[in-house]
Structure formats: C-alpha cells, structure tokens
Structure 1
Amino acid sequence: MTESTYTVSGMTCGHCVASVTEEVSQIPGVTGVDVDLATGAVTVTSAEPVAEADVRAAVEEAGYALAG
C-alpha cells in the first residue's frame, strides 16, 4: 500500500470534500481517500503509487486546485 498526501485549496464545506473524494476515488488503483476540510489535506491510499498529475487532474475536475 502507498499513501500520499496533497494539499487542496478552495474547499469550504462538506460538499467540497465529497466532490474531491468522489473524483480522486475514480483514479485507477486508488483504494481510499481521506479529506481533512480544516487543513485541506487529501490523503490518497493506493496499491501502487499514483501519479501526482492524475491527482491534480481529478482535483481540478472537482473544481479545486492542488496547492503548491
């Protein structure tokens, strides 16, 4: 199992968390997504490492952006 944490900017509510979780969960190989609204941290758990570009694309599809 691989775990990576990213920071997402622009999330302000539970709906934001649900949108990001749904989009990131659709990345092939992702087995879990944990979003912390207070810090903007998104932890992605997967069987194999997931490309940051894939996570960035999923977050952008949800309407938000990776910080940094």
Structure 2
Amino acid sequence: MDIDIRKAVLANVSGNNKEQLESTIVDAIQSGEEKMLPGLGVLFEVIWKESDNQKKEEMLSTLSSGLK
C-alpha cells in the first residue's frame, strides 16, 4: 500500500483553527515520536511556501541559531 504522507497530513489538519494547529505541533514535538517528524515536515513545507523572502530569512536565521 502506497501512502501519500502530504495528502494525509493536510487532510488531517485541514480546517483546523490556530489553537488546534498549535496543539498538533506541540503534541508532536513533546511526544518525541519519530513517526511524527514527517507530519511536522509537511507543516513546515506549507509555512515555507506561504512565506515571503523576509519570513524565509527569519526562519533560516532562527534555524541557524538553534543548531549552534
């Protein structure tokens, strides 16, 4: 069986409000489960695609600082 992770994640959170999205993200991070990482990646992909160049630069700076 071939599963489209992107479609599954997007279908799962489609229509969620900000609080629900935050809860999903926080729960995924706090659980520490490896199986949650692809879902967080899909959400990051959405953020990246919807961000302008300034926001992307801010994210890259934050990532860079966090990885030092």
Structure 3
Amino acid sequence: MTAVKIIKVLGTSEESWEAAAEEAIERANQSVEGIRGIEIEDWTASVEDGQITEYKATVEIAFPVQG
C-alpha cells in the first residue's frame, strides 16, 4: 500500500483558469517528485472595472510519500 500526500497550490494567470491550473502544476513539479493526480478545488478571479484581470485556480496535488 502506498501513502499519498496532498498539498494545495494556487496558480494564477492573466489568460484563463486552465492556464492558472497548469501554472500551479508546473510550479509544484519544481519541488515535488512523482505527481500522480490533481483535483481542482476552486476557480476564482480578480476583477477591476468589470473585467477579469487575473484568473486563479486552487489545485490539490497528490504524490506518493517517499519513505
């Protein structure tokens, strides 16, 4: 049986929620080995003058615990 750790990462993008989620995964991949899955927990955005200025994706990232 493998133990799995889950962390939350917030990704941001000026383009889209999908790009924000991808940014979160790319950043996590720099310091976490063996990412096996993700779950998008929340989509949010910053708004100025009625326009979205920044998309945000809160992503749960799962990876096996090294032992």
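We did not get these values from a lab; they are worked out from the coordinates using the rules stated. Since the model is a prediction, treat every value here as computed from it, not as a measurement. Cβ atoms are built from the backbone, for glycine too; each structure is taken alone.
Some observations on this one:
- Structures compared: 1, 2, 3; top value of distance in nm of label points 7 Å out along Cα→Cβ at positions 9 and 41, i.e. the largest, recorded for 1.
- In this comparison of 1, 2, 3, the computed figure 12.5 for Kirkwood radius over Cα pairs in Å is attributed to 3.
- Source structure (of 1, 2, 3) for helix-only ellipticity at 222 nm (-39500 (n - 2.57) for each DSSP H run of 4 or more, over all residues; to 500), computed value -23500: 2
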